[in-house]
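What follows is a set of structures to go through.
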Structure 1
Amino acid sequence: MRILIILTYYRPHTSGLTIYAERLARAFARRGHAVTVMTSQYDKSLPLDETVEGVRVVRVPVLFRVSKGVIMPSFGLTANRLVGEHDVIQLHLPQFDAAGVALRGRLLKKPTVITYHCDLRMPPGLLSWAANQAVLFMNELAARFTHRIVTYTQDYAEHSPYLRRYLHKLKVIPPPVELPEVPPQAIQQFRLRTNPQDRRPVIGMAARLATEKGVEVLVEALPKVLQVYPQTQVQFAGTYQNIVGEEAYYARIMPRITRFQESGAWQFLGNLSPEQMACFYPNLDVLVLPSLNSTEAFGLVQIEAMISGTPSIASNLPGVRQPVKIHEMGKVVEIGDSEGLAEALLEILGNRTAYIRDPQPIRQRYLPDRVAEEYEKLFAEIQREICKS
């Protein structure tokens, strides 16, 4: 089967969405499919056409940006060619250009599936508001044209203003999650390098330093934890500098974090490779995901932590709360509640073994090849419907 995957940003850009798309694309390729990813050339140093681990990546030049969105005048011509060359189409939303591709799939009678990752929230400002309205309108058209919409959880779908209008098209498929296998000595070496003074406990956060991630909730909870555990250290894995659209947030939050950095209670690790992430999670006592709004729909990092034996604390957001609820490996706290987060941290740190579960069943549930198989079944189901119509 020839599978075309389309999304605005792809690797090496780092986000939950791009990691999901990369894992699924590689799983399809391993399973014998011809896979093409069509995306933006958001960085001009990236090649327009390359093959990475069996996946062809076609990047469309970007003329200019509107906030985090990109304008690609040649997108339509490239989409025409690639849609014609492939058997099925998978679109990742939010994405401004998805409607036109979904319409092409419908007219050419090719199974077309939207994977919907999260609701869109743009930064303040008239231009951002206009861009947001345009994307929302195009997403609505894409939903009407597509054959199915995939999402991570029923919980998120029923609370999303977008998804709950299309429950009749909905298919719930868990996201693909995997970590490389690393030897125990690599985990030990990572600890010695990132925490040479062996400060404990270690609280982890894996995210971008972005407004919706709720970093300030952890910042406000930390003093209460330090009162009980003076040697606590937060390790923040992910991009934290020069994030497009987050300059004001960075300027606001960094002075509060700096004082913890100076005392050794906070450390930025930057972007980590998959192998480094596989060493990061086992060295944590707990992971936190204090996200603030529906731009977070699940939190793949929670599953990565759990399959590494590390419990999670998540915000009581639709979808985001599901990993903890399903696997009973952590706690859920109210959105933006720093006191609640501090109490949850102290409870887990004081009785961590009560929140540990066998990681193997969790790992099996989210294997990329298993997720790819679910998509294959969905494509086949749609194809049968098209043939009957």
Structure 2
Amino acid sequence: MPFYKPLKDESKTDRDRIIAGIQRLRAQFNKVNFPSKKTSESLILGSWNIRNFDDDRFNYGPRQPESFYYLAEIISRFDVIAVQEICQNLTPLDQLMSLLGQQYRYILTDVTHSGLGGNKERLGFIYDKNKVNFKGVAGELVLPEKLLISEVDSKKRQFSRTPFGAQFQSGWFKFLFSTVHIYFGSNATNSSQYARRVKEIEAVAKYLAKDAKVSDLNQILVGDFNIKARGSAGFNALEKNGFTTVENRKGSNRDQTKFYDQISFISRRDELQLMQPERNDRVFQFFDSVYRSSDFTLYQPVIKKHLLLKLDQAKAELAAATSKTKIKKAEKRIASLQAASQSDESLNQYYEEWRTFQMSDHLPLWVELEIDFSDDYLSYLSKLE
């Protein structure tokens, strides 16, 4: 349960709005039958690309204080969750962790400095230490020579963002939890950039599948694969290397039309068992409860203030610019901000994008896994001579 005491320091108006949002989230979790955390029976595991958390490089932020309460409310429903797009400055993440409470911990990579779409991002895991035991082993996945990713220029490279894995145990269940944020590039299937995307998925799947053959751990591979849909080349790259994907009838982008995010696994001796295996709705659409489209008028003053601040910054950048490139960039930014501010309609359009930088343009995925194998083990022991 998140730590709500800091809400006392918010103004009455803000506090009431935040409480209403939290209450709607909690009601939505109940409505969709999101699993409740059980001490010994099951593990709730997830994946979430928390958009650009949180360096404001796209000039839509930073996040409002209330957003941290909503993020904490969602993450608190998981025993362990892989996160993508954590930025260099960890102060926002530490702010989020303070709301989650002392039972939660995180493990992260350093930022990616690759010039090919790395974007100085981190990958990592947030976990409830009372439920999940980090086994002390974690590392980034570095490809051997024969698995390096070929480019159209004949060069061979590592991943744009290096995948990350850590060993965990919950109850009887031991697993290597790996997460990725696969290179995006172009969405045109005949482009070299899309080909690289597929090759990255193939490389990580092949590497982990080979490791699964000699490991006593279950392999769980999740993250933002930038997979278009089931049956696409990226999706097939997972399945042909032995990974089983958890099926969802709707996507994980904001309007649930794309299947970029996936949870997949290679089970050791059928140890990985889904609770409610017939479910195909393991995507949580938080925009049904917070930062709803209908909430635009609530945030209109906040957005106006934000745009005025960004406009002043852009004008200052223009005044200080000494090169044609910087002048053109500042002018373009000023024009964009002025266009967003010119009418209620343009502000509403801006709000639709702004709210994804408060929460995310990706939705969290989840699965509930069995972790109590006591009956099976007792049955095994009873058959021993």
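Just so you know, all these numbers are worked out from the coordinates, no wet-lab data involved. Predicted model, so just to flag it, every value in this text is computed and none were measured. Cβ atoms are built from the backbone, for glycine too; each structure is taken alone.
Summary of values
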item	result
Of the structures 1, 2, the one that 15.5 was derived from, the read-out being mean count of other Cβ atoms within 10 Å over residues 106-113	2
Read-out distance in nm of label points 7 Å out along Cα→Cβ at positions 10 and 202, computed value 3.4, structure in 1, 2	1
Among 1, 2, which structure scores highest (criterion: relative contact order in percent (Cα under 8 Å, 6 or more apart))	2
Comparison of 1, 2 by mean projected area of the Cα convex hull in nm² - largest value held by	2
For distance in nm of label points 7 Å out along Cα→Cβ at positions 90 and 186 computed as 2.5, the structure of 1, 2 it came from	1
